[in-house]
Structure I
Amino acid sequence: MNDPIKTDVLILGAGIGGYETFRSLSGLMKRKRVKKKITIVDKNNYFTFIPMLHEVAAGSIEPTHCAVPLRELVHETTHEFIKSEVRQIDPDSKIVETGRGPIAYDYCVVALGSGTNYFNIPGAAKYSHHVRDLNAAMALHNKVISLLEDPSAKKVDIVVAGGGYTGVEIAGQFYDLSYKDARLLYPHIRINISIIESRELLLKFMPDKVRKKITQRFKNQGINIYLNSKVKEVYKDRVLLEDGKQIPSDITIWTTGFENIASRFLPELYVENGRIPVLKSLNHAKADSLYAVGDIMFRKNPQSDIPYPQLAEAAHKEGEYVARHIAARLSGEKFTKPFIFKAKGTLMPIGDWYGVMVVGPFVLFGRLAWWIRRTVYLLFMPGLIRKIKIALDWTLHSFGFRYIIEMNPKK
């Protein structure tokens, strides 16, 4: 067995929670003059801003607009990035097994996210796409463009399984692709979009006003909506519903359900229903040096007894909190403030130039909501030069076509 790499703080996963933990913690350590080492491990060498992947899939933005090279984060610091898969976490010995060998830590932050839950529906995993990572979003984009470029194609049927945030965002993006770009660039092809939702309206967690308005908007746009419907089986060319209806599908996009994956990495002693249960300080009761943030973390809000949501905003706040907690421990300070998450609101794009903003009882629809969402997400990206470049690209894009490029390398 190789001698383990040693680090003071180990961050596993560079999604929103892991990325924010590193960004906040490295800044706090610099200000407090704490000379400790952070090591961040991820199977990719880039951070992905997942809330924008549906726009990559539909060609609304470039892949580089939502990806940041992780080596930029550790450049000119004492910290380290290791590109590797995580295999096993042993909280007792404080050692993590990776594809690059063992890593010994003093503090470990698990931010490994979640997977896609297909609910054991036959054919769902085999025949559907998802948008949970950059490669998957680009694969979906390539599939759409390849179908549009087929000289024999007369129509393309796109079926979205799931009418939550991601499903509605994707349906809105592909409607704009069909109504604007494809109508001009592929006038001989018709794109049909269908969305399947098991409840009576789309967007379960939105106010009724929003749910009704967006459902009606989709109907007015000609999007086929199947409410109170559940998928029974997915085939290569169609989706079968439980009531026997069959929906033609050239591309099925799966947007419903999280697969909790903590059991892949940790002994069951540290896992609850596939997630890592944590205390008010977001560390584990049986291993106080083990923290969890993002989708893999489980904790109920003490004020409502409802689990904290598996959302980007929550992961961001969890990362900020854990960074403060660990920084205090590294510098010998006390930090007793418990973690409490309260969502500021919801910003949701539904195609180009149309969005929804919900802040408490206030609801805003239209271009301003879409613009506010874009601005907030732009500010999240690191680096002034990157912000300027992305803002310029987005501005120029609004006067032209989407990125109608098939990026599959030919072998």
Structure II
Amino acid sequence: MPIVILIVLVGATFLNLELSERYGFEEGFITRYAAAKNWMKTGVSPYSEESHALALELAGDENALAGNLDQGRFLDPVTYVLFYIPLSFLPYSIAKAIWMTIIEVAIVLSAWLAMKIVALKLSIPETILISIGLLFFYPNLKMILSASVLPLYFFFIIWAIWLAMNKQGRMAGVLFFLAFAMVPISLFIAIFFMIWLGARRDNSLTTIFFVGIGFLILIGLILFPNWLAEWFTAYVLVYPKFTWLDSPIMRISEWFPGAMRQLAIGLNIATVVYLFVEWYGLPSGEQRGLQWKLSLTLVLLYFLNPLKPVSYQILLFIPLFAIYKYLNEKWRVGGRIVTWLSFLSIGIIYWIKGTAQETFVSGGADLIILLLPMISFLGLQYFRWWALKSSSALIESTNGGYYG
């Protein structure tokens, strides 16, 4: 089996090498590669103009990265440049192909763990088919082709969730603090589990999370004493007016231009209040209740998230799989049919709309941004009583653990 996996990974890397030459758009890896390579060769700061110039040179066109969120500039906390050093010793095309393989593995494992988190009972062929099939879900495929760095950190978050639900707070804390700077909403997911584990007299996640963040900042200051000022300068150069703000709630508010600002503020406040109301009772939550509250939390955080909302839909497969679990519990045959029909329908709709949207990863049509979260939110509300109160559901759900 290990040999088969190795052959598959090598084959995927060669395929990615061909795909990267055919589809030349970029979404983030190129800036990290350039920053790491320049630092190792010349010792210059990852935020320097030299690193920016190298990213543009590798892209082959000074306008090639203009539509990207970072516009070819390294905008991560400086410690994260260390993650890309091993690949910086390779030619860019090979390094990019390897990175694409890494994020493909991350997406497959994220799907597999998401099913385990909600204890979705599927056959082995169905599990494999869904996990691999999500590589072709248009937001995921676009991130693969553009060599986005985000899928790896989404995998860290989903892995951390699985560990925390199984009361492994220390390792979960490590993964949460590694993901925090790249996926800021992970802070709220970490707090969610800090509360739940803290009620069980386990504060290891809290300790590791905050110590880890301090450690990353300290290492950054040792390597580059002025990195905070340089990072802020680079950020202002790219976003002088905070134009990166583009949350799903803002998209909804734009439907009503006359009251857009007031509606956006009101919806954000209402969503935050609703989130904290649903967290009431979290310390005593067990199994099904925890799974449902986690799923709802991920949906609400998606609506609040101001950064690349489409890319974050990987996290929404946890609530979607939770809905599929409830469907299969309540209606065995019919639920299985509805599960597969809805899964295929969502994929087809995203593919049709996505292929018509050139700047899909950076922006996206409102339908693409809002369809999956709205389905997840409404589905969770529909199955709320079944998930939290129904005695029949407890009988149907024979799984005694958190992860299936």
Which of I, II yields -22000 for helix-only ellipticity at 222 nm (-39500 (n - 2.57) for each DSSP H run of 4 or more, over all residues; to 500), as computed? II
Matching 49, 32, 25 (Cα extents along the principal axes in Å, for residues 55-174 alone, computed) against labels I, II points to structure II
Across I, II, distance in nm of label points 7 Å out along Cα→Cβ at positions 31 and 375 reaches its greatest value in structure II
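None of the figures in this text is laboratory data; all of them are computed from the coordinates on show. Nothing here was measured: the structure is a model prediction, and the numbers come from that model. Cβ atoms are built from the backbone, for glycine too; each structure is taken alone.
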